[in-house]
Each structure stands twice: as C-alpha cells, then as structure tokens.
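Given below, in the form of structure tokens, are the structures.
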Structure P
Amino acid sequence: MNKNIYYTIFFLLLFSSSCSSQNINDQQKNINTEVAPTEYNLDDYLKSSSFLDNRVNEIFSQLSDTSIVAQLLVPAIGKYGQSKKTIDSCISSGIIGGLLMLNGTKETFTTWIKEFENINSSNGNLPFLYSADAEPSLVNRKIIGSQTVKKANQIISKQEAIQSATTISNDLLSIGINYNFAPVVDFSKNKTVGYRGFGSKRENLIPWSIEFIKKTQSKNIIATAKHFPGHGLVSGDTHQSLQVIDGALKELSTYPPLIKSGVLSVMVAHIAVKNNSKYDTKGLPATTSSIIVNDLLRDSLGFKGLIVTDAMNMGGVTQVKNSETKSIEAGCDIILMPVNVFQAHKNILTKYKEDNSFRKSVHESAKKIIRMKICLGIISAK
C-alpha cells in the first residue's frame, strides 16, 4: 500500500471523527437548550418526562412527613360524609390531600371548594383533588342541581355515553371538582351496581366506557374505572359486608382495553377472591391484598395511574384491623373515606417512621398524586 492511500485513509478517519464530535455537540446543545414546559395536562401523566419528574421531586422535597402522608387521605364531606367542622379541622391540621363531595347541592359544594382552597393557600398546603361519585346513574342524586342525565343502564349508544360524560364533566368543572369516580365497568347482574353500568354486553360495556373515560379526561377531569377486579357477578353488597368471587375472575378482561385507552384511575373493591390458584386473597378484601393490587393490577396488567380504595367505612372492609395501612402496603395510592381520618393519619405516619419499606410505598404514592396535581394544573409546572 503506497503513501497516498495511507494519507487518504488517515484524512477520511479524521473527517469522520470530526463529524461525529460535531453531531454529539449538536445533540448536547439541543438537550441543554430544551425548555421545560410551562404547563401540563392529563395526557402527560403517563408520558416519560424528565422535566415533570424533576418538578414532582422538587415539590415532594418541600413537604413535611405529615404533608406527605396527607396526600394519600381523602375523606368525604356532605350528607354522608364528615361535618364541615371536622373537615375544617383536617385542613387546618394539614392531614388530608383531597375531598370527596358526597351528597349535597351544587351551590354548597362550589362555595366549600373555594373556601377550602383559600385555606390551603393560606396554610401552605398543596391544592386538593376534589372528587365525586358522578356516575350517570347517581350524579343527579349525589349533586343536587346538576344537569339531568340518563342513568347508565338507559344509555343506548356510544354517542349517548359521550354526551353523558360531557354534561357531567361540565357540571363538575363549574363546581371545581377534578376527579370523577366513574364510570362503573362492572357487569349489570349485581343489584347494587347493575343499574350503574353500561350493561353486560362487552361490545357495549367496553367501548362506551372508553368513550366516557376519554371525554371526561379531555375535560381535565380524572376518570376512574371501578370496581376492580369486578363487582358485577357477586350476589351481595360490599357496603354491608365482604363479598367473594369464587373461582375465576370473569370480569377481569374488561380492564386491559380501558388501561390501554389511558384511564388514569382505578378503584378497587372490598371483594375477596377464593378458589383461585393465582389470585386467592386469603379471606382479605382486594383493597388490602397485594396479590390483587400490586401483582395483578400493577404488574400483570401494567396499570400506572392512581389506585384508589372504595370507601373504607364500608362493611366489606371495616372488619380488617389497620385497614388503611394494609391498603397502602397492598399498593393503593389513595385511601378513600377512612372511618376516622385523624386516627388513620396517625397510624400511617407512625408506620411510615418505623418501616422503611412502608415509607417507600408512601413516597411512591405521594409522588404519583403530586404528578397528577401538576398535570391537572392545580400545581404550577415550574
């Protein structure tokens, strides 16, 4: 090989190296000059974003242990909830992260939310997630003065499901509610939940539920698929006592399409599972079973949104000692309607300080909730 060939190869390698270095520098420059978003929306919650991760960590780092635990607790206020005096005390003590508006008037709920957020702002608390059981079949009873909609079991088309979600969401937005515990996706055979869902035909139930979810979340309101892993084929009422799925989880196939469509919240039921080799809950309600919440919903189905318990004052779970801490250990992010919110906060905080594994679970849930609050726009993006 002569000298000319050597020189040619040398200069080609030198040029290639120079171009590669320039490309790397250009890429690095683009990364360094990328600007953090000034706002997020619910579509961003499930997306990967270092800016959003950093903002979550920034907010989280400013919270006390009391405030971190508070994010997970959501009592109710209204006819079937706590008194306003009790809720005022909870807010002043900084021990809750949201509220369920449960049976009251549209006017009263609107006034309360404005008042509560003023107190939060004055006290340095994070803004709340304000929720409602605004299902088509319940909303006109739960929120008096809301626009009339058809009950879920009267809806006969996908378009009617979309219109129902639109009407309900507009009402919720006008009140200040940003979290809807709807739709019910259980089969319609159970008397307690049957009239509250879109029936038992998968060809209707799944697509109509997806459209309800998508429309709700497009309105900047979190939608919730409930009651996991299925309440439609048990005979009784979890408000009264623990119900049991005997054998296969026949309603489980409803959830993968909903998760794939982007539903941001799933509510877990107070239902035990027996005679199931993989998902037997050993007599515990699903809300306190890691097999159902972590192994099945999180790991197997890949759900990455918020997992909320059904109301913790229901007969299906009240027999479980330390049910709130057990639900967090199982993988639930939000503890809904604890029997005694002050005692629940105390119990969770005590275990949080003593148990590193539990502390990590609380941190993960609190960060998910903070992330959701940022994506809702109630915590600033910067």
Structure Q
Amino acid sequence: MIKCAKIIRKKTNYLNRKKKLIETNLLILFFLCNSVFLNAQSSFDTTQIVEDNSISKKIIKITAVGDIMFGTNFPAKKYLPKNEDCIPLIENVIEFFNNSDIIFGNLEGCISDNAPPRKRCNDPTKCYLYRMPKKFGNCLKYAGFNLISLANNHTWDFGEEGVEDTKSVLNSLNINYAGLDYKPYTIFDLNDSTKIGFCSFAPNYRTPSLLKIEKAQEIVQNLSKKCDIVIVSFHGGGEGSKFQNVTRETEYCYGENRGNVYKFSHAMIDAGADVIIGHGPHVTRAIDIYKNKFIAYSLGNFCTYGRFNLSGSKGIAPILQLEISDKGEFISGKIIPIKQISGGYVYPDKEKKAIKKVQDLTNIDFPNHKINIDDDGNISIK
C-alpha cells in the first residue's frame, strides 16, 4: 500500500512538472507571436509614414531662360541663321532642357512669315523689329518649351496680324502663353494634374502693365485661389551693362518708365505668387529669395540671333533650373552658364561667367541674402 502511494506521488509530481513546462512554453510562444505581430505592425506604420512624406514633398521642376529670338526675316532674310534653320542655334545646350515639368522663355518678337510692320521705318536696316518665320516655332517645341511670355516690347512689332500668327503657331504646338493686354494670364495642368497659373507683365504697348502693381496683384490673387502654383514673369528694368544692378527705385531707359522691379516682385509674392522670372535688361541680374519664394531679376539673352549686341555681359546668361515644392517653396536650383557666339549660337560656357556674375551681383545687391551659390552653380538656402 505504501509502495503504491509513492508511485502515485511520483506520477503526480511528473505530471505537474510537465504541466508547468507546457505552460511555460505556451507563455514563451505567446510572447514570440505577439512580438512578431507588433514588429509587423510597426513596419507597416513606418511604410505609411514614408509614403505620406513622399506625397507631401512632391517636387516641381522648372527650367527657365531669358530672351528668345531665333533670327528675323525683316527687313531681309540675311538676318536668319544659316539655311534658315534655328535648331543648330540651340542644339549644343538641348541636354539641359530634359526632365523638367515646365520650360519657360520670353519670346522677343512675333512668329509670322509676312505680317506688315506696325511702325514705319525710313531706313528698315536701322529698325529693330523682330519677325521669326512660322517654321521656327518648331525650335521651341524641339527644346521642350511649354510656357512662353509675350509681354515685351517686340511682340506687337508687326501688329495684330503678327500677334495672331504667333498665337496660331503656339496653339498648334500646345505651348501655353500669356502677356497680351487681353490675355494677361493662362491656367494649365501638368501631367499629375497640378494646376499652374501663369501671368506676365511689361511696361510696353498692349501688355498687362508692370507699372500698375495693384492691378497685377489682383490677377495674381485670383490665380492663387484657382491654382496650386503661380508663376509671374516680367519684362522690366533698364537695358544693357549699365543696368545690371537691382535697385529699389523706378528705372528709366530711353526716356521710358521701365518699372520698379524690386517692388513689383515683392508685391507679387505678397499677393500669392510662388516664382518670379524677370527678363528685359538683356543682361544677367541677381537672384533673391523672399518669403521662401524664388526671384530671378533677369535671365539675360538666351538665344538672340542676328540683330542683338552680344558683346561682354550681353553675350552670357544662365539657364536656370529650379525645384520647388507643391506649395511653391524653393527647394534647390542650379545655374547652367551659357554663351552666345557667331551671332547667336548657344554653347555651354566652360569659364562659368554667368555663375560668377550672379554670385557677384547677388552679393552686391542683396548683402544680407540667405542664398548659397557655389562655383558649380548649385543654389541652396544657407
């Protein structure tokens, strides 16, 4: 009997130990499973955060140049490039126009084969009126331009007929444009449905006025309500090497009021603009950032064949590449330095003169700026 009791106790102890072992193993298994689940959930949450961040940091890429005039058939075809072909003028810099959402330029003249001049000239060889042949519109498309300013002092050189021909060519190439008195702005969508508003101003005949700042602000405010990004272009300031600096005053040239481009640019950003692109002086000017929005005060002459003075600072210019957020805030930029030779053929400038020019002028005109421009042309905020 005693022997049986001992056997029963041993068996009971064995079963109790086994039960505890099973309970321990189950507990370990529970913690292991719970840990795997939590890790998996944590990984999922991190992925969501990354995805959300990538959505909020969408980048819009802009490439911008200054004045474009591929040659004129007025007063004679001798002012056109060789073989009446404009592609060789820009083919050496075409690589810098790839991979941009927006490619902008100022069209300095009309696109028409034979529209008559608006002004009478006693000596046509001394009249600087610019009329590019219609087939030269293909050079805009070749470079990828999808945004053009018509607000300048040469768009109306050949009157209503010249403007209508220009519009017809741009429309046929699906190139957006603005800058006429009856078309101060345009709105278009990028491929990702980002809505872009663009308006352009000048102090010239039948253009939206650069001088009427409050009216310009109303246009910008209206666009900012309808669009994700608002780009403002202006053709203003004095012309030539004597007008390289950005003043805080109204500029006069050839007896004309060319506007206060500093005041205008700041007022447009105050009204809701995200990027300001200037042209008109035929020289490169400083850049600035105001309220985290980018301003280029003049991008000079990009491709101006035949009838332009390209000596000294007038023959160098930047191709400007910008990256902005979907809120219009400046992220980064780059200056591609170019030069024109042989009357208007565009080449990369190995001496990087345009970079040096922008560095120097920005330091002089805006001594308290917060921009870093390195010797390779990369632009960032300090």
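Between P, Q, which one scores greatest on mean count of other Cβ atoms within 10 Å over residues 153-160? Could you put the intermediate results ahead of the total?
Working: P: 14.9; Q: 21.2.
Once mean count of other Cβ atoms within 10 Å over residues 153-160 is worked out for each structure, Q has the highest.
Where is percent of Cα pairs over 39 Å apart largest, in which of P, Q?
Structure Q comes out on top.
Which structure, out of P, Q, was helix-only ellipticity at 222 nm (-39500 (n - 2.57) for each DSSP H run of 4 or more, over all residues; to 500) derived from, given a value of -10000?
Numbers: P: -14000; Q: -10000.
Only structure Q yields this read-out.
Work out the source of 0.75 here, i.e. which of P, Q gives that when FRET efficiency 1/(1 + (r/R0)^6) of positions 121 and 265 (r between Cβ atoms, R0 = 41 Å, to 0.05) is computed.
Q
Which of the displayed structures (P, Q) returns the greatest value of mean count of other Cβ atoms within 10 Å over residues 177-184 on calculation?
P
Every read-out reported here was derived from the displayed coordinates using simple, explicitly stated rules and does not represent laboratory data. What you see is a predicted model; the values in this text were computed from it and never measured. Cβ atoms are built from the backbone, for glycine too; each structure is taken alone.
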